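These are the structures, in structure tokens.
The numbers here are math on the coordinates, done by the rules we state, and not lab data. Small disclaimer: the values here were computed from a predicted structure and weren't measured. Cβ atoms are built from the backbone, for glycine too; each structure is taken alone.
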Structure 1
Amino acid sequence: MGPGSQISKVVLFPLIHWLCLFAPFCFSWNAFGIAYGLYIVTGLGITLSYHRNLSHRSFKLPKWLEYFFTYCGVHALQGDPIGWVSNHRYHHHYVDTKNDLHIPNIEGFWYSHIGWIYDTKSANERSERPTNIADLENQFFYKFIHNTYIINPIILATLLYAVGGFS
């Protein structure tokens, strides 16, 4: 797990949800459009890049496009690609067993969706990570993102604030 991933989980994830309480008081259609656009872009980053391309290797992309979509996924605040892909590969390797990192049939619905993210001690005890991600760890781009993970969404948030204000 990258140094920024823990900060993301403990500070930014709850902070972003708390800030959503201000949305009705700061609403603008421009801000809504940007938020919707970022939802699409970051969603593609997670589903297309982190999940289908990096975790499952379902298809091959030119490196520049692979890195672009991966960088889009970084801004979803679901963790750096090395950690996310390792967790997902591990999940599929041990699906629905006690070693699965998100096991709804054993730990319950909430644990399988959010609890496992915060329960890093249990996840680390159950996993053999990072042995399943050598393909990513051998690339400078992924190591760089892993080590600077939290800086990237903060830069985006600062840029959005500078351009559009609080809304």
Structure 2
Amino acid sequence: MKYYSKLLIFLLLTLQVLNAQQSVTSARVEFVFVSKDVDGTIEGFQSSSKIISEELTSSVFEGSVAVSTLKTGNFLRDWHLKSSKYFDEETYPTITFKSTEVTSNENGLEVIGTITIKGISKTITWYFQKDGNTLRGAATLFSSDFNINIKKGRQENKVEINLILELG
């Protein structure tokens, strides 16, 4: 009986340690270009994120997506967006993000970091909610801040992004 008690305690402690730090196993990035009501996805996600539940300030959200995977449901529009006039896939094949600060709030997590698109880096804030082993995040950016000028005014270049991260 004593042996089983020690084994049970060992297993519980091991599970607690494993649950304390999680990695991103997969992700889905969805976006809406608000003024044109165009939605789409971008894939090719790579991540070296580490989420430490017990010590969020030590967590790191870091990853990239491949511009080549951008899809809006219109082949010609996708091809045009990947061209040198907009995302310039040949010169800038990835979009990257790295957190600088991770905190919790009453609704979930707030992740502040640097997003780089077309070689231009800007600060962005993600607001995440946890649902089991899934983190659902939302952020807003303006494509014109990254020299992707689809419309003339900055507000008309608003893009809402949803990031769904599966943790393991």
Structure 3
Amino acid sequence: MQLRYSFRLYPTRGQQAALGRAFGCARVVYNDAVRARRAARENKLPFPRAGELSRRLITEAKKTPERAWLGEVSAVVLQQSLRDAEAAYSNFFASLKGERKGPRLGEPSFKSRKDTRQAIRFTANARWKLTGAGRLLLPKIGEVRVRWSRTLPTVPSSVTVIK
């Protein structure tokens, strides 16, 4: 059984800027993955695998001058964005085959810069921590102040920050 708890974060100005960069980088990587999958589908080529997309869209892109800014955010955020794109495509294909309950899903669409629904996810690999002072330590963002409305029954497996 999985549980989800919502808590309000109070980032400082610098942390807000770092979160904004993380939201933007995650959106760009997601859109690049959707674009690569669409191009392969249109050209009737096999879909690129997750490892290939990770290498091409994250690792190699960080080395180019146009995308060097991807190195300013945690790599786990970018990897989770790729996983979100993979999940969207697997749900789409399961919907086409009739393996998924509910209405048919369309092909994953691009994330808009103007959309206010932005989210990033930190898994245990990101090495985030709950500090003794009751703050949340996020990689490349810092210690963010949290309003704890209840105590957590266990240590969470991941943290999702939603704007």
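One of 1, 2, 3 was used to calculate distance in nm of label points 7 Å out along Cα→Cβ at positions 56 and 72, giving 1.7; which?
Clearly, the read-out refers to 1.
Of the structures labelled 1, 2, 3, which one yields 4.2 when distance in nm of label points 7 Å out along Cα→Cβ at positions 24 and 96 is computed from its coordinates?
Values: 1: 4.2; 2: 1.4; 3: 3.4.
The correct label is 1.
helix-only ellipticity at 222 nm (-39500 (n - 2.57) for each DSSP H run of 4 or more, over all residues; to 500) computed as -15500: which structure among 1, 2, 3?
Considering all the candidates, the number was obtained from 1.
If we compute mean count of other Cβ atoms within 10 Å over residues 32-39 for structures 1, 2, 3, which one ends up with the highest value?
Comparing 1, 2, 3, the top value of mean count of other Cβ atoms within 10 Å over residues 32-39 belongs to 3.
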